[in-house]
Structure 1
Amino acid sequence: MGRLEGKNVFITGASAGIGEATAREFAKEGSNLILTARRLERLQGLKQELEKQYPSITVTAVELDVRRKSQIDSVVASVPPVDVLVNNAGMVLGVDHLVDVDEDEFDQMIQTNVKGLVFLTKAVLPSMKERQTGHIINLGSIAGKQAYAGGSIYCATKYAVEAITASLRHELVDTPIRVSGICPGLVNTEFSTVRFRGDKDKADNVYTGMQPLVAQDIAELIVFTAGRPPHVNIADMLVFPTAQADAKTVARH
């Protein structure tokens, strides 16, 4: 029996990209899945596929907008106790300089990337503390370690995730609950298309002349992190494609 078999894994942003790939990897390990996102129809399709492929697991698909605390509290109250929380939901809108940042887009990034992560973590933590078990895995970014022009608000949200993750690890150090941060560099998913407000050509241009990471690469590392023995906590993992050295240093051919 693997360490993750039968564990209840709650994944946000599970309808595409890293979240979907992570769901598939946990399913391989025999974990029960609680899949959440705003696009319920995509979650339901994934649920049907995974339950057919892995009949021993239970998959729950729930519509959830992490910007809405009341929804978070309702969903968490309706599902089994969470063993592993993967705070994956996140977004970036635009590459505007600070002076040009739109207020609505500012609010969306803060609410999704920071408030959603905090409120969901607050919702699952009491049960983890009561059961004295659990693992919280937050998806950060190189943008939370190195700021760059055109990324002021997104970088601010990911710096916040970095600080929240570290602070929470201090707050829970006297418990068996683990807290980990996974921080990717360039990953080619629809996340980038959202950044460019649906312009896929502009999104694809970010990866011209180099081989970026893909969702599967990060999903495997998330599941690896969750599957370590209870006394092992991978606190912080920074992951680049081989052709990337920092937020802006990329070799292109």
Structure 2
Amino acid sequence: MTKHFSQFEATEGGLALTNAILLYSSGAKPGHSKPQEAFASIHEVDHLDGQPVIAAGTPLTREHLRRWTEALGKALAPVILPDNVLVSHPDMLAWWVPEQVRTSYFALSRPAATLKALAQRTTLPLPYPAHLFVATRSGLGVYALPANKRPGANTQLLFSPVLNVYINGSLCWGNIRKPKALNIAAIPEYERAVFDSWSTHPNAGQEMTVKGKGGLVALWDDLAARKAQRFPVRRLKPFNAGKPKGAPITFGQLIAGAGA
């Protein structure tokens, strides 16, 4: 089989197009659901009259993958991981932040008449529990932690009290600007998207993520009215992705599921 395709521009380091990997699948649309069957072949690339042409190939083997993974890995510069980073992967970045008082932004679209401090658009300091963030190519997961320390694989996660978070743990971006990169340098951008955006209303089902009377907005209002310095973590329910009968999810289970 031969196939022409657009010319790859050589780099200053002298890289040239030498091989192509072709993926075959059945029972699925490309880039969507998992294919029922799959096959891959690796091909050398010939150059005829200055144009690259895919030559006949052979089945892709684990040895091929190992060699190319090692070669591609050499192009990645070593990075020293900060203490708060838990997972650093090309497709996933997970880190945690300790509890602290932060400047908070509230502009509730339908404030209840009973609210004491959040009835009007306001900016004020409020306490937040320790949080876990899991950034992937598809979005950002936001979760509260039961203790103010680095989580382990068996740490049971809690629902985040941040209003801009869906009940499944993902951030509601709205008009918030999404970071373009998925690396350690982008961590401040992700945190600003969560903590420095205006809270206008709880998302569907979010009022059920806290224990006690009044719900999530009432909890924030109480903390603001009495100028609290610590968030009552005991008020947060175990995170179960919003499933009515779902079991609590640990940090290890979350990462395993996100990487599946």
Structure 3
Amino acid sequence: MRIALVSEHASPLAALGGEDAGGQNVYVAELATGLGARGHDVTVYTRRESASAHETIRLAERVQLVHVTAGPPAPLPKDELAPYMDEFGRALARHWLADGVPDVAHAHFWMSGLAVQRARQTVDVPFLQTFHALGVVKRRHQGSADTSPPGRLADEVALATGADAVTASCRDERRELVDLGSDPDRIHVIPCGVDLELFRPDAHRTRAEHLPPRRDGYRRIVSLGRMVPRKGIDHAIRTLSSIPDADLVVAG
């Protein structure tokens, strides 16, 4: 199959740990290389953030990345990218008409879905949507601290109800999608995977040298995530005061 993965702000090549570079970047990179290893031809489309970036880069066997010009070729916060998704979608359509229409377009994040919707005005292609995060959930928990564009919630409803299929990472997200109006029969729950070669109890023992030694009789709590407020590291720190005989290690 020819598969297009559209990830407007989360490039597989981005340095991880920044404000907008984290789990989605890893997810898209691993999905692309995994599909390529299974014999599919995969193209990842992401927004150009540098005028000097090559248009096409080979990521792995049968996997390539295409930088799409949409807005200024410079880094921008993801919450400022929505106005450029129409341009992104037109570029997708041109690319697909020139190089071959994919068997499926898989959008990652809501703005990538907007770009695919725009491309589908010109090119008939099956459309799979993965949100990675829902605006309604972010608004519920962040309130006034939510910096999402004002049209995000309505756009996500349109995507959840208009895509040919939608993936959810857990049953709770599936429930949220049903509440948005998505057809339950078109929602597929696919939990995030784990690289069992990298994450196993005996892996990279030398890295343990960088951790403080365990104290006898103490449990160890590990908090993993980017060092941004919405990841909730502060909750782990506050909770520690009510957990006796435990140490907290924050890894970001």
In terms of distance in nm of label points 7 Å out along Cα→Cβ at positions 198 and 230, which of structures 1, 2, 3 is highest? 1
Thinking of 1, 2, 3, which structure, once Rg and Dmax of the Cα atoms in Å is computed, gives back 24.1, 78? 2
Assign the value -4500, calculated as helix-only ellipticity at 222 nm (-39500 (n - 2.57) for each DSSP H run of 4 or more, over all residues; to 500), to the correct structure from 1, 2, 3. 2
Of the structures 1, 2, 3, report the one carrying the highest value of mean count of other Cβ atoms within 10 Å over residues 86-93. 1
Which of 1, 2, 3 yields 14.0, 45 for Rg and Dmax of the Cα atoms in Å, for residues 62-117 alone, as computed? 1
For Cα Rg over 2.2 N^0.38 Å, for residues 126-221 alone, structure among 1, 2, 3 ranking highest is 3
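Read the figures in this text as sums done on the coordinates, not as results from a lab. If you're wondering where the values come from, they're calculated on a predicted model, not measured in any experiment. Cβ atoms are built from the backbone, for glycine too; each structure is taken alone.
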